[in-house]
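Q: Quick heads-up: structures coming right below.
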Structure P
Amino acid sequence: MFLPPIIPSALHLATTYKVYLRWHTHRQRPLPALAALTFTEAQAFAAPAGIRILELRADERNLLVLVSLAPTDSVSICASKLKGRLSKWLRMRSGLSEAENLLGRGYFACTSGHNTKADVTGYLDKQAAHHGYDRRVRPPVFVKEWEPTPAEEARLNPVHAMAMLQFHVVLAVANRHGVFGDESGPVIAEDWRILGNEEKFALLKVSFVPDHIHLAVRTHPSVAPTELVARLMQTAQERMLRDFPEHLIQAGLTRLWLDGAYVGSYGDITAGRVQGYMRKWEAGQGL
């Protein structure tokens, strides 16, 4: 049996990908031009890089932005693009030389969205009941949760940044046929745990039902959602072909997955709360 490989560029993702970013100036040096930066000016240099700024607040030493990104972009690429374009703008506005460091080396980043971690993990717990599988004597469901280890915590953060990037991913079987169960679920989840060591992500929770899978994952800033989804799909497909081909044959599948998936960013601070904090910070009330 042969199933075609998963090609990232062929995937169609439905996404909510919002990230809160914060920088400070180099050695907390005050830069009056930074305080004068407007939303319109920032969007003008961010838009050509494919970055949509949703909120912006700045003073002489700090910049806070809430951005919306494309699923092909990683947070680290976004941060690099924004930092470079902002530095160029600051030099032009301040009449400073190219050699001067204007922004601090690191940054803080966290994903945001409509849901919190509690919302997402709670939703994954309810999948068996939601789809009626909890009424079976042996439900074809697998749910498991993990806490990041100290080693994973260290692996998920760059040397000069602090990041908390979390995503809810939903993968659906082609034609919504049921192929997963309580046997294949644990094996695939373990494969994904191993894959995370190579691909710089950590599996936080999974919920397998026969025709689709929900995952909660945390990623390194260098990981782009599209690439992550493709690797998850390919790894699961290889395991199903190797150990559970009869499930694919019985379902009459010529491919395991739909050519799309859902990826939604989430965080313990929702997008609405981030926007509220940013407005309070601008008003001098602090974060």
Structure Q
Amino acid sequence: MDRQRLCRLEREIEIGLKELYPEPWLPELTALVAEWGWQTLRRSIGITAADYGTGRVLARSPEASRHVGAYLPILAGGGSSACDIMVEFLAEEWSGQYRDIGLTFYTPDELVNSTVLECLEDAIDVLAQVPTLQKTAATLVQTCHILKPEDDAYDVSHSDPLVPFSIFVSVPQKRDLVDSLRVAESLVHETMHLQLTLIERLQPLVNASSQTYFSPWKNTHRSPQAILHALYVFRVLDSFFERQLALPGWPVASVAHMRARRCEIAQQIQNIRTFKNHPALTKLGTHLAGLLIFG
């Protein structure tokens, strides 16, 4: 991307973050931001979308081994409009570093006779009911790693700035009434982390700081950058649930789940309303935080 196009992209990001609504996942920017991310990845380690894999990025080699367990369609259509998410299994040398931070992976054998992939496909169907958000996820998520939760009642997800087009999401071992909604939330959650991470590399939102701020999501103090990410992600999730609730045909349990999540998110955002004044935020970061907190 030449300097002129890069400057234009930086300006478009600034405009998008200042306006933000009605679609805070910024669908008009996703393809441009992703293009910049792919160009950066290709220049740094020679990896393109065609040969992407989490293990390959971590190994810094497009020729490293890659174990693909499945392809999940996320955007229907023929030719270039079709899109799949790759389910990748990591070699021990890479999976071990994620286990060290508490992530547990399903093995290929565990998935063979389980409902895990079926649940993930149903979650993608839920996401498809908000087409612009579906397209954003299809553009940013190249690889998905399926996490095995210790307890089916609790969801776990993760993203790693070192692997800019990969997400890690847990899927319950047994189906329940709202499992596809829960997994859809995880997909959106981590997709938004990917997007904001790319945006931050083009438009800094937080200055380096040793200060922390209490996070109602983690129930502990976290860095200003982590708080801004959480604020952005959960505001997007609130909009996602709002769009879903406007659609007919949801079972009672699903409606109750989404309404409860919206109430919970609203309370969490209310609890950090003073964050917009944090000194570590850049001018654009301050403006964004204000929009996310007060709408």
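What follows draws every value from the coordinates through simple rules; no lab data is involved. Given the structure is predicted, the values throughout are model-derived calculations rather than measurements. Cβ atoms are built from the backbone, for glycine too; each structure is taken alone.
Q: Given 17 as the derived value for relative contact order in percent (Cα under 8 Å, 6 or more apart), which of the supplied structures P, Q does it correspond to? Don't jump to the answer; show the numbers that get you there.
A: Working: P: 28; Q: 17.
Of the structures listed, the value fits Q.
Q: semi-axes √(5λ) of the Cα gyration tensor in Å, for residues 153-256 alone computed as 28, 12, 11: which structure among P, Q?
A: P
Q: For structures P, Q, calculate FRET efficiency 1/(1 + (r/R0)^6) of positions 65 and 217 (r between Cβ atoms, R0 = 35 Å, to 0.05) and state which one comes out highest.
A: The structure with the largest value is P.
Q: helix-only ellipticity at 222 nm (-39500 (n - 2.57) for each DSSP H run of 4 or more, over all residues; to 500) computed as -17000: which structure among P, Q?
A: Of the options listed, only Q reproduces it.
Q: If we compute mean count of other Cβ atoms within 10 Å over residues 105-112 for structures P, Q, which one ends up with the highest value?
A: Working: P: 19.8; Q: 13.9.
Result for mean count of other Cβ atoms within 10 Å over residues 105-112 over P, Q: largest is P.
Q: Where does the value 12.9, 40 come from, among P, Q, when Rg and Dmax of the Cα atoms in Å, for residues 201-264 alone is the thing being computed?
A: Attributed to the structure labelled P.
Q: Matching task: 1.05 is the computed value of Rg/Rh (Cα atoms, Kirkwood Rh). Pick the structure from P, Q. Display every interim value, and only then the final one.
A: Numbers: P: 1.05; Q: 0.94.
Only one of P, Q returns 1.05 for Rg/Rh (Cα atoms, Kirkwood Rh), namely P.
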